[in-house]
Structure formats: C-alpha cells, structure tokens
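Each in structure tokens, the structures are laid out below.
Any read-out appearing in this document is the output of simple, stated calculations on the displayed coordinates, not a laboratory observation. Small disclaimer: the values here were computed from a predicted structure and weren't measured. Cβ atoms are built from the backbone, for glycine too; each structure is taken alone.
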Structure I
Amino acid sequence: MKKRVLSALLSVTMVASLLVGCGGSTTTATTEAPAEGAATEEAPAEEAAPAGDASASADKFYIYSWNTELGERLEYVYEAYPEIKDKVEYVNVGDSAIYQEKIDQLLQTPDAADYPDLIAFEAGYIMKYTNSDYTLPVTDCGLTDADLAEMYPYTITIATDQRDNSLKGVSWQSCPGAFIYRTDLAESLLGVKSPEEMQAKISTWDDFLDTAREIKEKSGDATRILSSNGDLVNPFMSNKSQPWVDKEGVFHMDDAMLQYMDVVKALEQEDLTQKTTTWTEEWNAGPSGDSVFGYFGCTWFLHWTIKSNCGGEKVGEGTYGLWNMTQGPAPYYWGGTWLGATKDCSDTALAGQIMKALCCDTEIMTKMSEETLDYVNNKAAMKTLSDAGKGAYDFLGGQDFISVFSPLAEDVDVSWMSAYDQKVNELLDTQITEYSLGNKDKDTAVADFKTAVAEAYPAVTVE
C-alpha cells in the first residue's frame, strides 16, 4: 500500500469560502478529476473511483486543488527545481462545490495510489483540515521559523491547529481588503481629491452611511455608494471581537454583528445601494458605468473583478484609470489559498521543498508577484516591488496598490474565526434580510437567530 490506513473519520463542519478563485489555463502534469465516482453510503470510500489513473501513477506525488490557479503557480516552483516536475501530478478537481467532498473521501483511503500528498485549502474551510489529524505540522516537512519570517501574521494564525498551536499550512497569497472607489465621482459628488480625504468620509460606519446619503443626493439619485448589501459581509465578518462559540461552548452575539444588522437595514430602507445580488450580471456591470461609487474588495478583487469589468483595457477606455483605494471603516481580508501536507504524505521532504519555494522563497515570490499581480505573502518581496515602483498602477491612476495593501495586511485580525462560521453566518443572513426588509424588528430577528443557532447546535449554550 502506498499509504497506511487511517481509522478516524474526517468531520465536516466549516465556513463556505468567501474567495472566488482566479481561473486560467490548465498546466502540464495536470489531471482533471471527475465530479462523479465519489463514495456514497452505498459505495464506501474504499471503493470510490480514483481521481486519476492509479495503476499508472502509483509513484506520483499528488497535489489537489479545485481550479488551475495553484497549478499555474507551481510552474514557478518547477522553474527553480525542474527535477521535481515529472514527480508531481496536479489534480484539478474542477469544481469548488465538490472539492471538500472529494478530499474527504480520499483522506479516508490512504492506501489509494492517488491519495493526496499536498492539498489546497481556502480560507473559508481551512480550519476543518488544520484542526484535524489528517494534516501534518509544516515542521514535519522541514519548514522552520526562519522560513515563516516574511509572512503576514494572520496567514499563520488561520492555518494554526488550535488544539496544539502547530502550523498546518502556508499560503503564497495575502488578501487584505480596501474600499475601492471612483475618483471622478468622488471629486464631482463629494469634492474629494485624494485617498486621505476619501478615508475621512468613510472612517466609521456612521460616516459611511452619511456619505452614502450624500452620494445619492448629489448625484440626483443616479449613483449609489455600493451595488449590493452583500458587499458588506467581509468587512463586518472580519471585525468580530470573538468567535461565535467560545472554547467552553457558549454562543456570543458580537456587538459588531448588531451593528452589521443596523447598517444593512439603513442601506436597504434608505435606498442607498443598487440592490443587486453579488456576482450576478447586473452586479458585475457596475464598474463600467456611473451607477456604483465603490466596492469593498481585496487584492485579487482589484485586478480580476473591478479591472476586468471596467469596460476598458487602458486609460481612457471605460472607467480604467478612474479608481483609487483607501482602507474604509475597518481593516479586513477576503479569501486566500493555503497548502498543507496530509497525514500520510508519501514524501514530506518534497512537500516541504514545494511549500518553501512557493510560499517562503522571497526571490521566487517576487517574480511571481511581478508577473501575475498576486499580492504575495512575503513582506520583503512586496517591499522590493514597491521600492522599485512596480506597485504604481495605471488602473488606479498611478496609485501604488502595494503601499496601500501592505499596512492593511498587517492589521488583519482573524481571532474571530471558528468551525461554526458557515452555518451560523447563513442563519444570521436570513435574519438580517428579514430585519432589513422590515419584516421583523431587531429584537425578534436576534431572538430568532439565537433560536436557529440553538436548534442547529444542541450542544452549544445559547443565552
């Protein structure tokens, strides 16, 4: 057998990802894993159809993810270490919706030839795997504190096993968020001529609402500060002061969530957004016209959502060049991808070599950032690029996007994350919708939310 059998079952609880990954072309040495053939109650995991050709690739080192992005970034590793390329089989499951199911099945069959050696995690569900016995501490793969020295602290905190404080994954990305806004609309509607002036207009949520009202009025009802109420989820969720459920199993309704409810209701009742739904065609059309003033977006969102939907490819086309960034009411992050070794990884030395090259090597990460516009999880790399003027971005009217994101990445706090986030956030969203539409008063919405949490998690104490 390639791997020894594990006896425990992997628990399935965690938040759905907030990250929408970037696409791309399929790299070499890539297997497209089928969505079908998954183990079910009728077909045990041991009999599941393999993702690749197990008989032909028993000695391969398998890396699993859900799209082509990681595979493309691995090309930078192969460039530095060409001797390992033929050893690696990159499996693109092809669908983030089924990725966890596929990984969970494979982790229960460590004797399978296509058992994963390295797996990618999104921020939304990483704790499901790092807080389990199915992943290895990165120290078991040869990573040291020196290798982690240039990483942003929050990326380490997220991937740390809360049971014993061992680090179980590393990321090549950092994804701090900002408020990305239209400079021409800011000047014509608000008299704002700089990011500093814009920040003063939205430094608190009360300021943000006041500015939203001003934009609506000054534009003659043509422009709204946001496209969707859904655009607020990341800034608010990133600023809880505590997790939904503490270590003693007690539920907490954080004050930030009460404020979240009130801000969404104000936006809804006062008609201060375009009332679209995120990621729809109507929402995506916002950056190309004058109906939407700004978006809460992160590093990848800047390049692959705002820029790609701006209606142009150079200054003077669409809204290209008419954007700037500032922090907004609170620091936050949105998404990211981590890489971790599995319990029965067939070659921990190779796993460590790949993780070090992709996520720790300053030279490799500097090149990767310059060529892909990834905001990499390496402070030295980003400083090198910024000092060389590589952060000056014509899409942002020449603003240095690196110098904006760098301090924001330092300020990200993820102490609020927990394994309850996915379900509890969904339950909260239901009640926020009811409250914002005026179907319930706040007390009733909060009470119904707590009742729903108690029903979903009988072992949790909800007061």
Structure II
Amino acid sequence: MGRDTMLGHKLRRLRREQGRTQAQMASAIGISTSYLNLIENNRRAVTVPVLLKLVQAFDINLRSFTDDDEARLAGALVEVFSDSLLQEHTVNEADLRELAARLPDAGRAVLDLYRAYRSARDDAQTLAERLSDGRASGLEATAPPSEEVTDFIQEHTNHFPELEEAAERLWREAGLDHRNLHRGLVDHLAQIYAVEVEITAVEASRGAVRRFNPVTRKLQLSEVLPANSRDFQLAHQIGLLSCGKILDRLVAGTKLSTDDAEALCRVALANYFAGAVVLPYAPFLEAARALRYDIELLGQRFSAGFEQVCHRLTTLHRPGATGVPFHLLRVDIAGNISKRFSASGIHIARFGGGCPLWAAHAAFLTPGRIRTQVSRMPDGATYFCIARTVTKGGGGHHVPPSTYAVEVGCEIGHARELVYAHGISLDNGAAAVPIGVGCRMCERMDCRQRAFPPLQDRLNVDVNVRGLSAYASAEPEAAADG
C-alpha cells in the first residue's frame, strides 16, 4: 500500500471543513460509514474511484488533495528540530511525520514559532554588531517576507489557473505574435491602457529597471534591460493593470502577516502572469516535450533567458497537460538560497546553510556551462539535477553584474524525458552524488564537505586520529597480534 495513498487525515480534515458527519460524507461518495472510518484512520487506502467521487461531490482540486504537502511539512520540522536549541529533545523523524500528518496546523505553528525565534535571535545579533560598531540606529527586520510568499507559492504548487487563463486571453485579444511580441505588448498598453512606453537612459532611471507613473501613464524601462527582460516587464505591467481583481482575490486568500509580504506576493503573481505571457502554456509545453526539456533551445525558441525557462518549467501542472515535476533553487556565490520550489519531492533547506554538494554550488566551478548530477538523499531518494550559472547585467562600471546559480531537477524516474540524461548511467547507484539538506540534518559522517557535526549523533572525537573531516571519526586501529 503506497504511502501517498494513505490520505485519511486529509479526508477527515475535508469532512470537518465541510461540516459533515461521517455518515453524510460516506453517503455523498457512495461508500459505507464504516469504510470511511477505516480510511480516515489510515487503515484503508483511498482508491482512485473514491478520489474521483470526492472530486465530483466536493469540487476539490485532485492534485492539491493528493499532493504530499505533509512530506514537505515533515521535512521542515526535521530541519527545525535539528537546531542546537532543541538537540536535547528526543523527537525522531517518525514522530515529526506523524505530527505533520495528523496535526498539520500544529506543525505549521511550530514552524511559525521557530521563525519568530530565529528572527529575534538575528535581531539581537544585529543589535550587538551595531552597538559594537557604534551604529545602534535601530533594527532591521531579518525575517524576510519572501519566506511567506515562497510558502504561498509552494502551497499552490506554483500553478495559478486564473493567471494562465488571463495570459491566454491577452494573446487572443491583443493578437500577439511571437515574431514581434515586443511591439504587440507596447501597442496593447497604448491602445487599452493609454500607457506610453519609454526606454530610459541609465543615468535618468534612478536605479530602477521599470518605473510606472499612474498619473502620467508613462512606463519607463531601463536601457540596461536585454530585449527578453523588456518583454517580461511589459507583460508584468499589463498583469498589474488587467488582473487587479485576480491578484486581490489570491492575496486575500493568503495568511501573509505584513503589508510588505502582501506587496511582494502581488509582485510574484504579476511575474507569474508575465511568464505565462512570454512563454504561453500550450506552445511551451509542446516545445518542452519535443525538445526533451532542452532549456537553452527553449530559451532561443521563445526569446527567454535560462532562469525564465527554468521558472516556467516548474509551473506546468495543468490537469491533463502536465510537464515533468521539477524542483528549482537559486543560490548566490555565498550559498544563500534566494529562490526555492519543489515539485520533485526533494527537501530544500529553509533555515541556515544548505548542502554544498548540490549541483547548484558546483555550477560556480564552470560558469556558463550546464552541469548534470545524479543526486541521492540520505533516505535513498534519487534525483537528476541540472545547474548553470546566470549573470544579470548591471548598470555600467558602478553597478557590476551579479551572478547566481540556478538548479532544476526531477525524481530519477523522470530523468529519461530530459535530453541531459543521454549517456548517463541513471541506474548506477554508485555514481550518484550523496547529498543532504544540510550538515545539521545529514547523518553521513564520511563527507569531506561537512561543516558542522550532525545533531542526531554523538561526536566521538579521538585526538590521535583525523578522519575525512574534523567531525568524521576513522575506523579504529586493529589490535596488535601477540
């Protein structure tokens, strides 16, 4: 019986949200009350016919209902309980999986408390640093709103059907043509919204790559933007102007805690709309399959950058027309994760540093070249990953370009759909790179890259023996004969 078919806790939560008794729900989906009771207590699996009846009777999203969000929550809780603050509490991974499955709201409350703790701790550290420098001029918030927005996007599996439909409607109504998308977007802004587009010299842009004045109806785009980024920003502005009610409705349905988080969420959703315009769903999915997810060829065909294509690949979750379920992360040269999303099932570090053995970090060794990697997590789950550095242009000598590494990956079972897997021995377990979420959570003691000891294991340090790392013990010396 597969773990992903045991959905009793979700079914119980759905029933309670509907305000129904077990007898009422059982009647609605055509099963007995006793059988529903067994399902809710994970003593029977939810079969496909039962799932289909649930979809018909309660108008639920099948993908979101069966999506293993408990696994992501459990992974985040494991990361929280790997903090040294909690190392004396004997909570094992099985306990945390049980908490995520049976009491997900309590699990999320633990995450919120941990975020608040880290924020307070970081604020105290910031204050101490400012005081030591004689610059105690106030504290900056260190818990970024981007984390809340990232969670919101993950909860929606990075797929927003209303924005997809709005993008497709724009193509029809504006008569857009890929051969001259820029002109079509500019004309649409002028004819429908009376917005004039102006390419602005860098010295006049005052540090902005896009600036819209709602009074003068003038949209200024910086000359430093490449052509594909200009099209993206034009589509972004159309999204803000045409999808206001959709954005309001989506943001209103979130639990974002600050105005800044809500504003950032609107930006992220407008970016999603822009990606759906520049890389329209059906043609893009068709091309992705035909080209076997060749990211660079897709970029050339749709006049999009490497990161834009990678982002779009993570959004292809339309029922009946899905792409490969990818994860995505973006890191800077210091290892900070600035973007993360996972549809592949892999757990990406949320707090603290990630594992340095991920393909994204190795990409900095060969700038501009695509690197491939078969990656294996400690639990045996294996993934096929692609990573490459991307450079975002600056604004001349005083604003140098910035470089990041972008990684996308999928569960190994999907790897053969990707052109990058050609010639790679996907079934050779010995060739897989052993990775983890981060040192604190990883039990691999034979890792040369280990920066911290694992919290779940007691250190066994011998001053006379040096292992592969300062935290890895070596094999004991054999006893001498005689």
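Rg and Dmax of the Cα atoms in Å was computed and gave 22.8, 70; which structure, I, II, did it come from? Only one of I, II returns 22.8, 70 for Rg and Dmax of the Cα atoms in Å, namely I. For the structures shown (I, II), relative contact order in percent (Cα under 8 Å, 6 or more apart) is largest in I. For which of I, II does mean count of other Cβ atoms within 10 Å over residues 72-79, calculated from the coordinates, equal 19.1? So the calculation was done on I. Which one of I, II has distance in nm of label points 7 Å out along Cα→Cβ at positions 120 and 400, as calculated from the coordinates, equal to 4.0? Computed on structure II. Quick one: helix-only ellipticity at 222 nm (-39500 (n - 2.57) for each DSSP H run of 4 or more, over all residues; to 500) came out at -10000 when computed from one of I, II, so which one is it? Only structure I yields this read-out. Computed over structures I, II, mean count of other Cβ atoms within 10 Å over residues 328-335 reaches its largest value in I.
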